[in-house]
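Down below are the structures I want you to see.
What follows is calculated from the coordinates using simple rules that are stated; it is not laboratory data. Since this is a predicted model, take the numbers as computed values, not measurements. Cβ atoms are built from the backbone, for glycine too; each structure is taken alone.
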Structure 1
């Protein structure tokens with residue numbers, strides 16, 4: 001099965017990165033950072049991989065935001081087994097920082113929760129999407145730059 005996944009990734013390149021980044025940005029536990037490094041090892045363009053990963057992961061994040069927007073806190077907690085503690089922490093953070101919280105949507109385990117709570121709280125979707133996309137872009141650009149070595153950029 002692992003070989004089949006590797007073959008899929010090699011065959012679909014940018015499309016594979018985009019699809020897996022989308023899934024990673026949703027509620028599925030996939031590490032798009034590791035996939036980015038894998039695709040960089042295949043020799044694909046760091047710039048295009050960064051763009052594709054950002055777009056895919058942002059659309060995945062939008063799906064989390066919409067999930068919150070279209071449902072309520074109790075349903076989300078029950079379906080995804082989000083503890084009251086994690087939900088309360090996300091709620092406090094969003095009340096304090098508002099849509100800027102979306103910049104942290106790339107953080108494992110809490111990023112998706114933040115986006116869902118932003119949706120539940122009906123925070124301005126355009127601001128959330130913009131800040132979320134910028135946060136994800138910075139993360140992927142940093143990973144790609146780190147892969148080649150930060151000294152090559154200066």
Structure 2
């Protein structure tokens with residue numbers, strides 16, 4: 001099974017991820033829309049006053065999953081990850097975070113302008129260290145595959 005190939009195909013089919021952060025031993029999960037690059041870095045936008053953004057500022061270690069909704073009789077598959085998140089600064093119209101986000105969500109310069117405002121949505125990058133693929137479509141029995149990354 002080509003785990004990397006399946007992960008790449010799966011990411012193209014899903015537009016949101018569940019992002020796990022933690023502060024003072026208290027976990028938190030939130031949903032964010034994401035884009036990704038050829039190196040499988042994940043990009044999302046958020047305001048700096050959201051709980052996950054505040055927690056990333058003090059603890060950049062994150063985990064999450066990228067899952068489609070499954071029907072009752074459908075064999076599940078999902079992508080999980082662990083990595084390091086950071087707020088990006090000095091984003092311009094050539095930065096991959098901006099370009100990829102615009103391509104994926106059909107948006108434009110308004111999100112770049114908003115990222116320059118303190119109260120606006122800023123760009124974040126997750127550098128994934130490990131991907132996990134849970135698969136029961138091709139694996140019998142179901143299996144979890146690990147893909148070290150970066």
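Which structure, out of 1, 2, was helix-only ellipticity at 222 nm (-39500 (n - 2.57) for each DSSP H run of 4 or more, over all residues; to 500) calculated from, if the result is -6000? The read-out was computed on structure 2. A value of 12.8 for mean count of other Cβ atoms within 10 Å over residues 74-81, calculated from one of 1, 2, originates in structure 1.
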